[in-house]
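*Asks:* Next come the structures, one after another.
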Structure P
């Protein structure tokens, strides 16, 4: 098999079919994910162990291949002729190699992504901690990249991203952008974040907060005059705050609550819902930190935050159930999918 040509054909298929992901696994046909559903390319040949290894070698250099073989998994990014960029993860399963690739689309505007215009307000802040949360594969990185690109277009700032791997590539416009890849440009997230304070940075984008130390440094950066954007794999705002606080030892939790109460500007939770006409469209929840929210964080009453969001429409907050219902009424999604993606189906039923 000509692995270079085979990889090219597979990526072009992903692009042509409007797919989001490509899966390569020994003993199976290649698979692509279209509008959330996995479709196997049965007109192509079943991949062998050697085929998957050959395709992987086309995407990563020998150094990363050695790391993969010793650690048995690796994250990477692959640039396809400047036409497409993919985020990949290679792993072993049953002694054979599997590869999952996600197509990274071109950076779009908030309007093009069907996201709420209020996100522009958060992009224009000079200081604070803003989180984009949601399940894996529901567009968090895309939303964050869109916000960074808006800053890049509107303001002369020094932006530093810390990612593993680098996903979206930004072309500097009004801003200066330094993109640092963990394992290539820096040892790890924590080391890169500690260096931020000596780099005259205005805006920090952290691909993912994976440790208590990273969270602590990110919150401190937000307190000391930086705008910090990051992601967490949580379902909603209240769960996000609890996850952050519970990552610290009990003796430190009051301090992180106080820091969050003062530095947090908002939490945006999103999930992508299958559209009736095909494709995906986001439904979302937005928490805006105000005095009432800050008090609930300090007083360990995060379970009451959902009520603040439900009643905070006039302040710009968005409740997930209302977002889902608006999509149903607009003919974008089915009521069945609204119930399926709601975190509070009974609450959704009351709104109908």
Structure Q
């Protein structure tokens, strides 16, 4: 009997949505698996997937052109939308000669900053007319969702030309007050660099770059922020200080002083977030916020980024938020356990003094 992979895929996606899961994994030799509130759960009533099954699912998920590229390159990022409008960011890859697939659910509804349990002060960055704002953290910590919330706020409140450059497109923005153009790498543009160069000729106000990739992308983003645009992007870094070091280290040594000067003047802020298991179920964000002021700008220019954490810790009066303080407040409110706080802290010794 020939397996109907489209129907099976629909069944698995229905389970994911019903269980409130974030991800679906299809891997040879295991049951289909979903991630709920950060923990993996196998669909044990479903059969273990074979090599033919995972190849069948990848054929159901990809266009013929994407499938050809996948076979040639052994991995691919893609977007997948079901007939009823449920959207996923996907990655397919080979492991031990068989196919593995990871699908991340992208909700249709873009939630507000308040609905995401994020601090109100983030809204001030959406109301800026120019600057470079980064949302950082490891994979799967809600960076894309936070940025989508900020962009949707602009879309709702102001008449702006918003351009997004993504690989692949994740949240779909329906134009409200703003004009929104979304460009997908390899579908609408050759690469991030080409799209960014082109963006300077598109009369844009707001630019969302899916991810900082290489010095060309970073340089174009910083230049855009310097020349009167509001630029949002993400990086896979742990905190604000590490983010600044990572950006600067992307460049050759002879260009690093220049990028320090540019970053010191164009950076608006850096928001680092983690999704921590909640005692009552689900996940709750803990976060750090760096706001670029004169002190921070001087530290960036003077190669003293190791002092940034201290400035964040002592600048709550200016709206900055320290990750350890955020974790300690969640513990005090009974939202998370002490063990979880220590697990997500980058400096447990400091956290201990706050608990």
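*Asks:* Work out which structure the value 0.80 belongs to, where FRET efficiency 1/(1 + (r/R0)^6) of positions 189 and 245 (r between Cβ atoms, R0 = 25 Å, to 0.05) was derived from one of P, Q. Could the numbers behind the result be given before it?
*Replies:* Values: P: 0.80; Q: 0.30.
Comparing all candidates, it corresponds to P.
*Asks:* In terms of mean count of other Cβ atoms within 10 Å over residues 149-156, which of structures P, Q is highest? Let's see the in-between values first.
*Replies:* Details: P: 17.4; Q: 21.6.
Structure Q gives the largest value of mean count of other Cβ atoms within 10 Å over residues 149-156 among P, Q.
*Asks:* On distance in nm of label points 7 Å out along Cα→Cβ at positions 29 and 341, which of the structures labelled P, Q is highest?
*Replies:* On the way: P: 2.8; Q: 4.2.
Biggest value here belongs to Q.
*Asks:* Computing FRET efficiency 1/(1 + (r/R0)^6) of positions 53 and 285 (r between Cβ atoms, R0 = 35 Å, to 0.05) for each of P, Q, which one ends up highest?
*Replies:* Numbers: P: 0.25; Q: 0.45.
The structure with the largest value is Q.
Since every read-out is calculated from the coordinates, none of them should be taken as a lab result. Predicted model, so just to flag it, every value in this text is computed and none were measured. Cβ atoms are built from the backbone, for glycine too; each structure is taken alone.
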